[in-house]
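Any read-out appearing in this document is the output of simple, stated calculations on the displayed coordinates, not a laboratory observation. This is a predicted model, so every value here is computed, not measured. Cβ atoms are built from the backbone, for glycine too; each structure is taken alone.
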Structure I
Amino acid sequence: NPGDNLFITGLSIRTNGADLEELFVKYGKVIKAEIMFDPHTRESRGFGFIRMQNPEDAERAIVGISGTEVDGRVVTVEK
């Protein structure tokens, strides 16, 4: 369901998948939290994807997290 999938940008290179899951689980069940990495340098590309259990949880996460600071960086969350 596309309404459950979120895109997060502005991530610090220090933020990992477990950090993302911990951040988003406050708003509902997280099915998957994934950060994209550069295949050559293995450094974070500064964005990732989160799949929530349902669209309502996803909406709450957007409102609660987008525009807040995570590991010293202001992040954006959108569908």
Structure II
Amino acid sequence: MIDAATIFAWFVIAIIFLGVVAMIVFIGSLPKKIALKRNHPQVDAINAASWIGLACGGLGWPIAFVWAFLKSGNVGH
């Protein structure tokens, strides 16, 4: 039997799930946004490392995050 409490519980679970997915997407795209803002020459590689790192349990994501902040060498010289 489905009552109002069950429907409300499923609604809350769905909202929490959507919030977690949105947070993962935000965190996954953060290194790319940082690399773009800093005009890093390896934006695509940083983006790939970020998403692959998240897919592997989050172990590679900090590497992509730090990589996005590193100096890009002598670009434009």
Structure III
Amino acid sequence: MDGPRLPSILKSAPAIQDATSTVVQINTGHGRVTFPEETPIYICAFQDCNRLFPSRERVMLHRKRDHDSGDDRDILTWNE
């Protein structure tokens, strides 16, 4: 597979204690299996950014605004 890849270890950040969730909320499952058609994911892999977006258009808006670039390479997705 050619193209950008996410690093195997992402930059760490301090954990923040959850002081508001109840035991009932924690025990209630919120996740489910999804498919590319249901959940589009586009990742900006430009200069190790790794931000997630719901569409290629949103990635490109982010690139122009935050990276001052119109380069459409280095985008990771399972939707194309």
> With distance in nm of label points 7 Å out along Cα→Cβ at positions 17 and 33 derived from the coordinates and found to be 1.2, which of I, II, III does the value describe?
Replying inline: I
> To which of I, II, III does the computed value 1.61 (Cα Rg over 2.2 N^0.38 Å) belong?
Replying inline: II
>> With relative contact order in percent (Cα under 8 Å, 6 or more apart) coming out at 25, pick the structure among I, II, III it was computed from.
In response: II
> Out of I, II, III, which one gives -25000 for helix-only ellipticity at 222 nm (-39500 (n - 2.57) for each DSSP H run of 4 or more, over all residues; to 500) as computed from the coordinates?
Replying inline: II
